[in-house]
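Asks: Read through the structures below before going on.
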Structure I
């Protein structure tokens, strides 16, 4: 029997490096593919780009920004999504405060001169559990990845208008799971609990993790995805 395809959608300024450990840990039971979600300006366009590289049916996991893309994929082709996993993401449009903060970050990035450094040490304080800020291997992996993607990708992804995903999530009947870091400051636990309730899905809380759960606690995330894939 052929292995099912698992599409792993990374977050803002993330690529396949985000999923390195999950790909290694799940390749025995799934054909893992990381689509490119850096090249388009709307969720609809990004969803079509994902579907263009997808098998006729597939399991779908989206992290952070990739979670919004996953919801757009589900809206476009619900019959093709066999399973859905949402990690450290949301289903709501930006509130005015968040929209203003996103615009300010875009303005700062667009006006900056010199080399784009990706995620700064200051930004990491919101993205990584405080207990891991001294882990140079982890921090270097994140910073190298975000710098590699570059300024133009940041501006493009950060400008994509987020859409409310409640209706599409509520209508989905396939096996689903919501995964969230215990100390996620970007998409906090209450928002993830709401998603889990709407999807009638289990909520997996990754202890001792912030927002970057696939990299901070790879074994816990891989175990949760394995259980979801085999359910």
Structure II
């Protein structure tokens, strides 16, 4: 019975957040695309973990790291690696999709990949832990992954918008930011969480609160404005390639 409860605690928050984000989409994305995205997030857990393990050999044992070494380790070997793999899934499955016609779509795409990733990570943590840990991850970790996805999606949306307008330098900058900003947020989140200190715990609570508020305000704003990627509804990706 406890195992079933732990499974529900792991999965229900992911489903709830995915539905919340999906429900705000003005023109709903196809189930096939959303399935690819969430499965992409699930599948990249294995290669991400493998790269993290290999790259971890470049760093000293965590107990012997300096504060700076540990910060670099968290930012690069954990946050950056995971966000790059998520970003790659978003890019290959959706960036050139004909369904990508609203700015908010990118938020849906990146959030679904992030939540797919979070579902596996949650299961791995919770299944061998306690209900208390499961509840804490449901309240904090799953929304954090969704927030990283929201931030990623916002920058990808602007990258696509600039790409359509042939402002390629701005598009490239937004694509870089779509990896860098979520990685930085993810790194700060993990670093504060791993540091066994009241000071870091206080900052962690503050940071997470600000992260959640900002990301979900931006999500609601983009969903409400319904800004289109293209200048006209008839312009398609295939038309762009012909120019």
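Asks: Quick one: distance in nm of label points 7 Å out along Cα→Cβ at positions 55 and 71 came out at 2.7 when computed from one of I, II, so which one is it? Walk me through the numbers on the way to the answer.
Replies: Values: I: 2.7; II: 1.8.
Attributed to the structure labelled I.
Asks: Continuing with this model, one more query. Can you tell which of I, II yields -14000 when helix-only ellipticity at 222 nm (-39500 (n - 2.57) for each DSSP H run of 4 or more, over all residues; to 500) is derived from it? If you can, show how the numbers build up before the last one.
Replies: Numbers: I: -14000; II: -24000.
The read-out comes from structure I.
Asks: Taking 28 as the value of relative contact order in percent (Cα under 8 Å, 6 or more apart) derived from one of the structures shown (I, II), identify that structure.
Replies: Working: I: 24; II: 28.
Structure of origin is II.
Asks: For which of I, II does Rg and Dmax of the Cα atoms in Å, calculated from the coordinates, equal 18.4, 60? List each step's numbers first, then the result.
Replies: On the way: I: 16.5, 53; II: 18.4, 60.
Of the structures listed, the value fits II.
Asks: When distance in nm of label points 7 Å out along Cα→Cβ at positions 23 and 191 is calculated for each of the structures I, II, which structure yields the highest value? Before the final figure, lay out the partial values.
Replies: Numbers: I: 2.7; II: 3.6.
Checked I, II; max of distance in nm of label points 7 Å out along Cα→Cβ at positions 23 and 191 sits with II.
Laboratory data are not the source of any read-out in this text; all were calculated from the coordinates shown. What you are looking at is a predicted structure, and each value in this text was computed from that prediction instead of being measured. Cβ atoms are built from the backbone, for glycine too; each structure is taken alone.
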